[in-house]
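Please go over the structures that come below.
Throughout, read-outs are computed from the coordinates displayed, never taken from laboratory work. Bear in mind the structure is a predicted one, so any value in this text is a computation, not a measurement. Cβ atoms are built from the backbone, for glycine too; each structure is taken alone.
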Structure I
Amino acid sequence: MVSSLGPRGHLGLTYQDSEPLYAAPKRLGSPNIVVVLFDDLGFADLGCYGADIRTPHLDALAARGHRYNNFHTTTLCSPSRACLLTGRNHHAVGMRMLSNVDSGWPSGRGRIKRSAALISEVLREAGYNTFAVGKWHVAPMRETSPAGPFSEWPLGRGFNQFYGFMNGATDHYYPQLVHDNHAVLPPAAPEDGYHLTSDLVDRAIGYVADHIAHSEHDPFLLYLPLGAAHAPHQAPREWMEAVRGRYDEGWDAIRRQRYERQLEMGVIPSGTELPPSNPDVPPWDFLSDEERRVAARLQEAYAAFVEHADAQLGRLFDFLECSGQSDNTVIIVTSDNGAAMEGGRLGAFSRIRFFNDMEEDFDQVLGALDDVGGPRADSHYATGWAQASNTPLRWYKYHTHGGGIRDPLIIHWPRQLAQPGSVLNQFHHIIDLAPTIYEVSGIEPPAQYGGIPQMPMHGKSLAYTFKDPSAETVRRVQYFEMFGNRGLWVDGWKAVTRHFPGEGYAYEEWELYHLDEDFSEAQNLAATHPEKLRSLVDQWWQEAGKYDVAPLDDRSVEHYRAPPPPGSPLLRNRFDYFPPVSSIEPSTAPPFGSAQSYQIEALVSGPKSGVIVAYGNSASGFVLYIDSGILYYEYNSSASVTRASLELPRVNPDPLLVALAYERIPDAGATVRLHAGQHSSEPSHIEHSLSFLALAGMDIGHNPLSPVSTAYRKPFPFAGEIKRVSVIVTRIEDAPPLPIDD
């Protein structure tokens with residue numbers, strides 16, 4: 001009996017009368033794909049886009065590739081990533097805002113719908129090896145605890161390997177890292193020369209090297225979303241020294257110089273106007289000498305951060321060349337949105353203040369200038385520098401004017417681009433990158449994936465520009481919306497409105513620009529073309545209906561202060577930890593802050609010394625620890641540090657129960673008391689009690705990353721045994737009502 005295996009091969013009774021059949025490789029000859037995604041990088045922040053920031057490796061890539069000056073994103077990170085990875089509009093796939101937030105609307109669940117498969121899923125099934133290295137931030141943050149679920153993590157969405165971080169930002173000296181599906185510590189410390197960008201590129205090179213060694217004939221997808229240049233702006237000291245003094249001229253002069261350089265380079269069309277300064281940016285000459293000194297130093301950290309990132313990318317590009325991969329590799333470099341304005345008028349040494357509506361302590365920043373760029377700084381530049389980053393465009397990240405949504409785009413593909421070094425002006429959007437990747441790899445997006453019907457592609461491939469850089473754009477319309485800010489581009493015209501949170505939507509002033517003749521949105525034509533404006537506004541609502549934009553929601557930081565959605569683990573009133581437990585991201589940790597009162601109880605035995613609980617980092621947070629027979633608590637609000645202590649009983653039971661009680665006082669901070677056995681401390685008052693306490697996570701039994709306190713040397717592991725740590729939360733809705741004076 002013989003069984004046929006198709007046109008070739010058959011099964012006989014023995015191998016002597018059988019002929020084997022082997023499937024042909026799926027994607028033999030398809031190009032490798034490398035996608036580099038910067039974070040919060042402005043339109044004018046690369047040398048090849050007019051910057052004073054030195055980016056020789058990206059400039060060289062652009063000289064051998066195509067630059068695009070009419071490329072757009074969503075104005076926020078998670079939504080832009082969802083667009084890039086799926087080829088669909090962000091509201092339609094469920095990512096209206098950040099993945100930290102589940103708004104309850106179909107467009108804002110903080111996860112990408114399964115009806116929109118990721119390029120990693122489709123390419124892997126087609127035979128690509130797939131790696132993600134860097135910032136993920138498209139999984140619901142409530143699902144990124146060490147317990148998962150892991151379905152929306154990179155390995156659950158088509159990547160074979162992952163190394164990076166899950167949240168929207170991380171410290172580049174003390175990152176909260178994930179390798180595949182588990183938390184890991186950085187391989188080195190900052191005092192040993194560690195920096196996250198270098199680490200990410202090392203890992204990317206390692207993944208590609210392993211692929212070449214073991215699967216050279218198959219193509220790969222490398223998705224490299226950097227943490228740079230999102231705050232905190234951190235760069236090694238030698239890179240900080242290299243930019244010292246460069247920004248002493250101020251943001252007005254730098255913006256003008258970038259604009260003139262862009263005109264000279266052809267990055268922007270001849271005749272483009274430099275619009276007046278945004279009204280929230282003070283003239284540089286209005287600042288005092290000390291204010292200028294602070295603002296310039298904070299910008300130096302940003303520039304050094306980008307220059308350092310360029311150098312690391314240069315190592316990757318060199319490796320691709322030396323390993324023989326460059327000629328068959330498509331490299332795409334862009335950013336997720338325009339430059340960010342969270343630093344405020346002069347910038348910020350500690351970003352936590354932005355999330356708590358706190359003014360920066362200028363004297364504190366002035367006294368810490370030497371720390372800027374280093375491990376102890378969590379800094380962000382001033383709004384004036386964000387404006388310079390977006391030259392010649394108006395407004396910033398979050399906004400739907402050009403400064404928020406227009407970004408650099410470099411595409412490099414040897415011998416496949418008609419005019420290397422050219423600047424292309426076709427209108428395109430980040431949803432167009434996935435269709436481009438599918439076209440160059442010869443893959444048809446599936447009508448079904450995983451048994452789920454797929455929504456149609458919203459993007460259009462821009463590969464037609466590779467052979468004809470002067471071709472007319474294939475796109476006709478694109479909407480924008482974020483926090484109530486709205487915009488619509490149709491055939492070179494753009495209607496846009498800047499929304500003020502908390503105000504109504506019906507009476508806002510819409511602006512009108514003819515971008516084909518007004519690159520920088522300098523001439524508002526609303527008064528002279530009212531009918532054109534009216535038709536575009538009406539069409540915006542049609543597009544909004546098509547892509548599930550409604551309901552409009554202008555909340556941003558307020559989402560973090562809202563009660564967790566149903567089903568969230570943060571709705572529990574008690575959290576029990578039995579060490580050892582993995583490091584916990586801030587978005588998945590118990591919500592320590594001023595939104596509620598809580599108690600922490602720890603049952604400890606043996607030698608009683610070391611960290612019990614550390615939450616946050618050197619910028620803000622708290623730590624509970626024992627040293628030399630004394631129980632200590634420190635609360636760092638960025639504005640001040642509150643300390644409490646309690647001597648342990650000379651004769652104490654083993655195990656010993658130690659505890660702290662944090663009692664919120666509405667509009668008046670909080671009090672904290674320590675307990676050890678039957679002994680208690682006097683209450684200590686916390687004047688500045690933060691509703692959003694920390695941008696770093698929680699560790700139990702040690703403080704391995706950025707030290708919360710300067711009183712000990714990290715990681716200060718607990719010498720004895722921590723049998724259990726319990727957190728008991730009293731939420732506002734559970735608290736007894738406050739007494740009312742008649």
Structure II
Amino acid sequence: MPSNLKNKSIKVVAVDASAPVRQLLADVIRSLGYENVQGIGSIKDLYSLLEVEKVDWIIAPVSADQDFNILHLLQTIIDFPELRQTRVTAVLEEAELDLIPSLVERGGLGWLTKPFNKDSLTINLKQILQDLEKFQFDETQYSLHKYDEYLEKKGRHGERIESIKNFILKINPGNPMFLMLLGKAYAGNGKQDLAKIAFKQAITLDPSLTPSASEIAKTLLGSDDFLNQKIGLDGANLLGIENVAIVDPDAGFNSELETALKDAGVPGVHCFSDGEEAWKWFDTQEKIGLVIHEWKIPGLTGPLLLQRIRHKFPMAPVIVATSVFEESDKPLVHEMGVSATISKPSDRPKILSEIIYTIQQDRSPTDIDALERKIRQAIAAKDFQTAGSYRAQVTDDQSIPKSRKLKIEAEFFLAENKFSEARDAGIAALKMSTDSITLLSLLGKCFLRLGDYAASLKCFERAQMLSPMNIGRLCEIAAVHSEQGQAQEAKENLEKAKEQDPTSPEVTETAAKIALNGGDISEARAIMEKMESLADIISYMNNRAVALSKSGKSPEGIELYKKTFDSIPQDRNEVKAIVKYNLALAMIKQNSLMDAQNAINDALALGPTKIERKAHSLRERIGKSIRDGIDFKLKTNDPSPSQEIGSPNELAVKEENNASIEAIEKKAGDLGCYKIVKDTMPHELISKMLQKKQPRFMPRESIKRAETLGVDKAG
């Protein structure tokens with residue numbers, strides 16, 4: 001996450017028990033251009049301030065002998081989303097320098113050493129800012145580089161290796177500068193062969209580093225001859241991806257790219273010359289590290305292959321490399337979340353550079369397009385924790401336009417089944433945005449769930465006009481017509497989708513939905529028998545049943561559950577049990593307890609399933625209500641039918657899942673070197689500091705509101 005320290009209007013707090021030292025710190029900080037600086041006497045007093053006011057940068061002593069120390073402060077920042085923008089720079093006495101690894105491990109941002117005077121303090125603070133600027137205010141890179149210098153002086157080369165590898169694998173795959181540092185760390189640890197590999201990889205990825213690598217290699221390894229030689233790179237996978245698929249009829253391009261990726265350490269590189277051949281392989285995979293494919297390919301064409309890949313692997317990074325890319329192709333590429341497009345012909349360094357950047361943005365996105373893409377993909381994969389973390393990053397970035405933030409809020413509202421809020425945010429974003437296609441699709445889904453079929457169709461059809469190759473949206477249009485009882489229109493749109501890709505999973509799913517809506521149970525069952533997963537079908541029918549209930553058509557909703565159950569193939573007991581469980585919940589809503597009891601009994605009669613424990617609990621509660629003659633009240637943790645997603649693997653999106661969208665757990669790269677560095681030799685003073693009880697922190701509502709809006713208190 002880019003540092004706020006480049007913004008001179010941020011709030012800075014200098015902490016020290018000595019009034020003259022506080023004044024000196026505050027004066028020097030102001031002399032560097034910071035406008036809002038405050039001095040505070042202790043970390044305890046600082047806690048009181050943090051509860052009511054947003055603070056961006058804290059410069060504080062260790063305070064090891066106090067009840068509130070710097071470890072407490074760093075842990076509180078880790079634990080509370082309200083403090084995610086707060087950074088801490090430690091002021092260390094000479095005897096406290098060995099605490100540096102533990103401070104860096106907890107996200108500390110650099111350090112200052114005592115004693116200091118005005119001149120030395122000015123120089124040291126300027127150096128922190130200059131170093132941050134050198135790393136383009138990337139706090140993680142700055143912190144790791146500073147920490148590596150400390151470990152190198154201490155001769156702790158093993159820890160250097162682990163921390164740099166963690167950074168490269170988790171945050172910045174293929175970073176040539178840190179590969180150079182890794183080579184130095186390996187050399188310091190006596191691992192010359194691995195040092196050579198790291199240096200060789202660095203110049204493979206960035207040839208401009210060759211002179212620097214040569215000089216370092218001569219100093220540390222005695223020779224740079226290996227830089228001009230072919231050396232084995234097997235097992236040195238520092239791009240952090242296990243498999244890459246390349247789909248291109250150009251054998252020369254495939255071979256060149258395969259060699260480059262293997263040199264960069266990727267163990268599995270799979271090349272295909274046409275789309276059909278590639279899809280057969282994709283269909284057998286569980287996870288893909290990266291896809292690179294030509295747009296114009298034989299067999300299954302580029303647009304169709306891309307949509308199949310995105311349906312099966314919603315979070316896989318995809319690069320389209322092509323010599324022929326029309327303007328009309330761009331909308332679909334954007335909608336499908338393509339990470340990058342490369343024009344061919346292109347030289348190897350340029351392609352590798354694009355691959356590295358794509359992987360880096362996939363792991364730790366920084367630009368708004370990548371963030372928005374990753375949020376949509378994470379929501380599609382139901383990874384709400386990751387999506388929430390990226391959402392916080394967008395909220396914090398004041399340079400991102402309001403329209404983009406509203407669009408992202410609309411995505412989250414839709415994921416939470418808050419359809420009215422999603423509609424309102426989407427409409428507001430549409431009024432100020434040029435990206436109408438994704439917003440129109442989002443609004444189409446909102447209106448559909450709100451029962452406004454005419455508005456839903458209008459949005460979907462307008463989006464389809466702008467991006468006509470989107471098979472999934474054609475299927476959505478067909479499903480809307482089906483829900484309205486417009487069988488002919490539904491069939492026509494489904495046929496349009498089939499014409500593009502008759503074996504598309506989305507086409508198959510939509511055919512099953514239309515059969516169910518039309519009451520053709522045998523047709524629906526025949527289609528579902530060929531489907532690997534029924535999760536989307538069951539989720540769709542569940543949402544439709546809820547919509548019918550909310551519109552005063554509860555009997556139709558309950559009948560839909562029954563038809564859905566009858567349509568499910570006999571060997572899908574997990575799914576059948578979930579439908580019966582949902583049916584029971586719907587019947588409870590209608591106060592039909594005897595019918596609900598029968599539905600739960602049917603679910604349990606299907607044998608051991610993932611909902612068996614929940615079904616037993618619900619049956620006991622229903623039975624008690626019937627015996628005692630009292631009304632049945634659903635508990636807060638009883639998911640309503642609208643929250644059931646109908647997946648055999650994921651029973652329900654409960655309240656805690658929705659809450660997890662809001663709870664932001666800091667991940668690697670969010671807070672300096674937190675989750676990247678591990679202090680393996682903590683100083684004895686650390687354990688003494690940690691023995692003291694963690695202070696209570698209670699952020700006021702004003703801070704929570706400001707955190708949600710991404711503004712400071714005054715904003």
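A few notes on this one:
- Comparison of I, II by mean count of other Cβ atoms within 10 Å over residues 47-54 - largest value held by: I
- Comparing FRET efficiency 1/(1 + (r/R0)^6) of positions 119 and 239 (r between Cβ atoms, R0 = 30 Å, to 0.05) across structures I, II, the highest figure is found for I.
- Entry that produces -6500 once helix-only ellipticity at 222 nm (-39500 (n - 2.57) for each DSSP H run of 4 or more, over all residues; to 500) is calculated, selected from I, II: I
- For 0.05 (FRET efficiency 1/(1 + (r/R0)^6) of positions 31 and 463 (r between Cβ atoms, R0 = 35 Å, to 0.05), calculated) the corresponding structure among I, II: II
- Comparing FRET efficiency 1/(1 + (r/R0)^6) of positions 511 and 615 (r between Cβ atoms, R0 = 35 Å, to 0.05) across structures I, II, the highest figure comes from II.
- In terms of mean count of other Cβ atoms within 10 Å over residues 343-350, the structure with the greatest value among I, II is I.
- For distance in nm of label points 7 Å out along Cα→Cβ at positions 439 and 599 computed as 6.5, the structure of I, II it came from: I
- Each of I, II could give FRET efficiency 1/(1 + (r/R0)^6) of positions 87 and 359 (r between Cβ atoms, R0 = 35 Å, to 0.05), but the derived value 0.25 comes from I.
- Parent structure of the calculated result 85, 81, 53, given that Cα extents along the principal axes in Å is the read-out and I, II the choices: I
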